[in-house]
Structure I
Amino acid sequence: MLSEEEKLYFSRQIVLPNFGESGQEKLKQSKILIVGIGGLGTFSSLLLAEMGVGYLRIVDRDLIEKTNLHRTPLYTEEDLNQAKVEVAARHLKRLNPSMVVDTHACHINSGNIAELLESIDLVIDGLDNFETRRVINRECVKKGVPFVFCGVSGRIGNIAIFNSTDKAPCLACLYHEVNDDDLEGCDITGIHPALLAVITGLQVHEAINFHLHKDTALVNSLLFVDLQNLSFNMIPIQKSNNCKVCSSSENFQVEKPKTEYSSVELCGSNSFMIVPERKQDIRLEQVLEKILHEFKLVKQGKLAFTFSYSGDTTISVFQGGNVLIRGLETKEQALKIWEKIKNKYL
């Protein structure tokens with residue numbers, strides 16, 4: 001039940017047609033997962049917190065960098081080099097003190113996605129790559145969890161709701177051939193902050209409409225937004241009978257990791273993320289104590305710390321086992337340094 005204070009706080013929202021106290025109560029009971037808490041995710045999380053969502057699980061593998069600040073309303077200069085999810089949770093709790101914010105500073109892969117989706121009603125996409133989206137899409141189809149896709153580049157954005165029913169298309173039906181290596185990164189195409197505000201406003205509006213009433217124009221449709229020309233076009237999409245995810249009886253067979261760790265090059269920043277294939281629980285204080293005998297601390301938070309390794313190279317260790325190495329040119333360099341750090345300190 002809504003308290004009298006909540007009824008007053010959300011009164012301008014409750015009075016909306018097809019919303020009411022019942023809709024507000026359902027939002028309060030909702031559990032929503034936001035994957036990626038950068039440009040897209042900060043805008044959408046801010047809206048969801050202000051609208052009264054009761055439980056928000058936020059996942060991101062990265063730290064806040066200076067290049068993030070022009071398009072992320074939750075972060076400031078004081079937050080640099082801290083885990084995005086840690087800082088986002090702090091600001092979101094100020095907006096909505098009664099909301100539960102569950103933080104996961106980790107890379108999403110086939111080893112942890114089932115746990116991250118546990119008890120979730122809806123997934124909001126704030127990602128910048130299709131490799132991770134495919135992992136999420138596969139598990140959403142398996143569990144029947146709606147996935148609200150959103151992608152942006154420059155001044156162009158796309159939104160679709162994949163509602164994970166037998167007759168509906170999934171992300172793989174539409175983007176099965178997209179390869180991240182063939183796409184230009186945000187360091188080349190740029191991102192207009194106004195596009196993020198527009199596209200996430202539409203994303204959250206349609207996501208909540210669907211969650212409350214199963215009613216949205218985005219089911220079986222892709223919204224294409226061109227901010228430069230102020231054009232909004234709905235493109236019909238349909239389920240592929242050949243889709244290996246939602247139309248195949250073998251769609252949930254995922255190749256098991258061949259190594260304990262994998263490496264990921266991040267968008268346009270000479271940065272590499274070393275990712276454990278299974279979730280770990282690093283005791284940061286103990287690891288940091290060892291490292292400070294040899295290296296200088298740059299920043300320390302509850303979920304991660306960063307230290308200066310050599311020259312312009314910095315290393316960030318996350319509680320979940322991720323290690324971010326910045327200031328290198330090749331993946332081979334990152335892996336070589338990682339082996340030294342792992343064997344000596346972890």
Structure II
Amino acid sequence: MMTFDSEVELMKVTRAHPKAKLVLRIATDDSKAVCRLSVKFGATLRNSRLLLERAKELNIDVVGVSFHVGSGCTDPETFVQAISDARCVFDMGAEVGFSMYLLDIGGGFPGSEDVKLKFEEITNVINPALDKYFPADSGVRIIAEPGRYYVASAFTLAVNIIAKKIVLKEQTGSDDEDESSEQTFMYYVNDGVYGSFNCILYDHAHVKPLLQKRPKPDEKYYSSSIWGPTCDGLDRIVERCDLPEMHVGDWMLFENMGAYTVAAASTFNGFQRPTIYYVMSGPAWQLMQQFQNPDFPPEVEEQDASTLPVSCAWESGMKRHPAACASAGINV
């Protein structure tokens with residue numbers, strides 16, 4: 001099974017795999033999406049009829065329709081229009097002589113809460129549209145591709161400060177030496193836009209750092225920027241944020257880094273991809289051990305969280321078997 005959106009693709013399939021089952025990808029209005037895809041993929045409704053007729057002439061079996069409203073869609077009504085358009089293409093297919101049974105509504109669903117349009121808001125629109133245009137008794141199989149929804153929040157990236165620069169910003173019009181210059185800080189960390197933060201360039205991500213060490217209530221904050229380790233001046237992670245003064249060796253954490261991050265990371269400038277560690281809560285970890293080993297003790301001694309790497313100690317009150325984190329360590 002494969003998709004197509006042009007006559008050229010149809011001809012290629014005819015030559016290479018004439019028994020294939022094809023899905024026609026249609027274009028959508030993705031003007032409200034962060035990452036637009038219909039600028040590159042998808043057939044218009046007018047071209048869809050022509051392609052279906054051509055597929056019938058070539059004796060190629062078209063079994064369904066697919067679309068993608070773009071990643072980071074901010075208008076749920078886009079899904080309604082796309083599902084309605086898909087219904088039109090199904091009707092075209094029936095007129096041409098196809099018995100289509102598959103609808104792929106694509107992906108782009110958010111995987112975190114810090115977005116304009118929540119996952120629940122999207123489903124509240126999609127489900128009624130599907131009930132209207134593709135009811136349960138229609139015999140159409142509905143599939144979706146919620147990759148980001150599943151993986152975005154699964155990863156937290158930990159980066160280490162490897163260099164630091166203090167910049168004095170001169171201000172005129174003041175005789176006070178303390179007020180005549182303002183310190184700003186540039187922090188260089190060991191991952192950047194050529195690595196896990198490629199999502200900034202390719203996925204339009206806006207990342208926010210969390211600090212491993214909790215600042216003191218009265219600690220002063222400074223205007224700061226965060227940079228990657230490579231030679232490229234574009235390797236900037238955060239243009240401006242307010243942080244307490246940090247030091248080489250300190251850790252920063254970035255949540256919701258599971259989607260379009262390490263998958264597209266490179267080793268540009270010789271910097272290696274981050275090491276991945278699998279972490280779960282104390283009770284869940286203990287339950288997994290008991291599933292695998294019935295003799296595993298139900299009670300484990302609490303280990304001082306301050307001696308554990310951040311990947312294991314991030315959760316307060318976490319319990320670990322002595323061997324649980326013996327080999328763990330952050331290397332990103």
Structure III
Amino acid sequence: MNLDWCLEQLYEGKLLPAETIRALCFKLKELLVKESNVVHISTPVTVVGDIHGQFHDLLEIFHIGGPLPSTNYVFLGDYVDRGLYSVETITLLITLKLRYPSRIHLIRGNHESRQITQSYGFYTECLNKFGEGSQVWQYFTDLFDYLVLACIIDDTIFCVHGGLSPNIQSIDQIRIIDRIREIPHDGAMADLVWSDPEDDRNEFTSSQFKVSPRGAGYTFGRAIVDKFFSINGVTKMLRAHQLCNEGYQDYFGGKVTTVWSAPNYCYRCGNKASILELYSPTDFYFNVFDEAPENKLLTDPMLNDKTLHSFFDEEDGMSSAQFDVFSDEHQTKYAQKRQIDYFL
């Protein structure tokens with residue numbers, strides 16, 4: 001397999017043949033199965049948050065952060081769903097992982113899941129781009145089972161997609177999780193990809209885990225973070241999973257930081273994005289950026305966003321042919337639903 005040819009096609013925004021995608025996924029599973037649930041890497045490294053199928057913004061990240069292999073990258077998950085180019089996004093990332101395996105690290109997010117991708121766009125996108133009989137979605141979602149759950153940078157910075165779990169006190173407990181499966185509805189593995197820090201704008205945060213309003217995972221406060229840090233000898237936690245208007249957000253005096261890398265999320269939220277360039281545990285820079293120029297061509301996301309069909313097909317039993325984005329009923333339902341869906 002000629003990976004350089006694949007990369008050339010992908011950087012031009014072209015789809016690879018389904019059979020090539022099958023081969024790429026198979027080869028990457030062979031590589032990932034040898035990786036621990038928790039990988040150790042060293043600075044300098046650039047940390048990237050949610051991408052959500054915004055392919056042109058991924059290219060912008062490589063433009064401002066530097067190309068592989070000169071820059072070492074950690075991606076914190078949520079590569080697919082919502083954006084229009086999830087197939088191109090995940091195909092480029094897995095090809096880069098095969099081409100430069102020690103220079104790019106892919107952590108699993110809550111959207112790297114069969115159940116979630118059937119509801120939030122990726123499944124529908126695969127069918128639209130490869131046909132009803134295509135198995136491309138299955139190739140990708142089978143691969144997702146092999147993605148690592150966390151990484152540690154310089155033995156002091158803990159990186160995960162979502163957050164902490166009442167079932168995990170020690171990082172060693174993450175190492176023994178059976179990760180090669182669909183993300184379960186609850187338990188330690190689910191918590192790692194679904195949990196969030198509490199809003200610390202109030203003076204006090206809870207010393208106990210609280211059930212998350214997302215319906216999966218938990219929220220956690222400063223005391224829980226301090227205990228986890230003390231047990232594991234880490235000093236900072238990096239995670240993604242939550243939209244940040246300025247591209248990043250600190251919690252608990254900077255002990256926990258959310259990195260968000262999808263600017264103008266869903267082509268309509270108007271937020272900035274960032275990547276975190278780490279030179280050492282105490283020397284870092286948030287490289288904040290706006291959406292790629294190509295995204296501005298998507299002038300009417302209500303008409304262009306194929307993920308809208310999946311928002312209604314699953315719940316309403318409605319075929320794509322019956323779906324009318326102009327109807328008052330569906331405009332109202334979409335406006336109500338998207339306020340919740342943006343944050344899942």
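A few notes on this one:
- For the set I, II, III, ranking by distance in nm of label points 7 Å out along Cα→Cβ at positions 134 and 166 places II highest.
- Taking mean projected area of the Cα convex hull in nm², for residues 86-205 alone as the criterion, the highest value among I, II, III goes to II.
No value in this document is a laboratory result; all are computed from the given coordinates. This one's a predicted model, so the numbers in the text were calculated from it and none came from an experiment. Cβ atoms are built from the backbone, for glycine too; each structure is taken alone.
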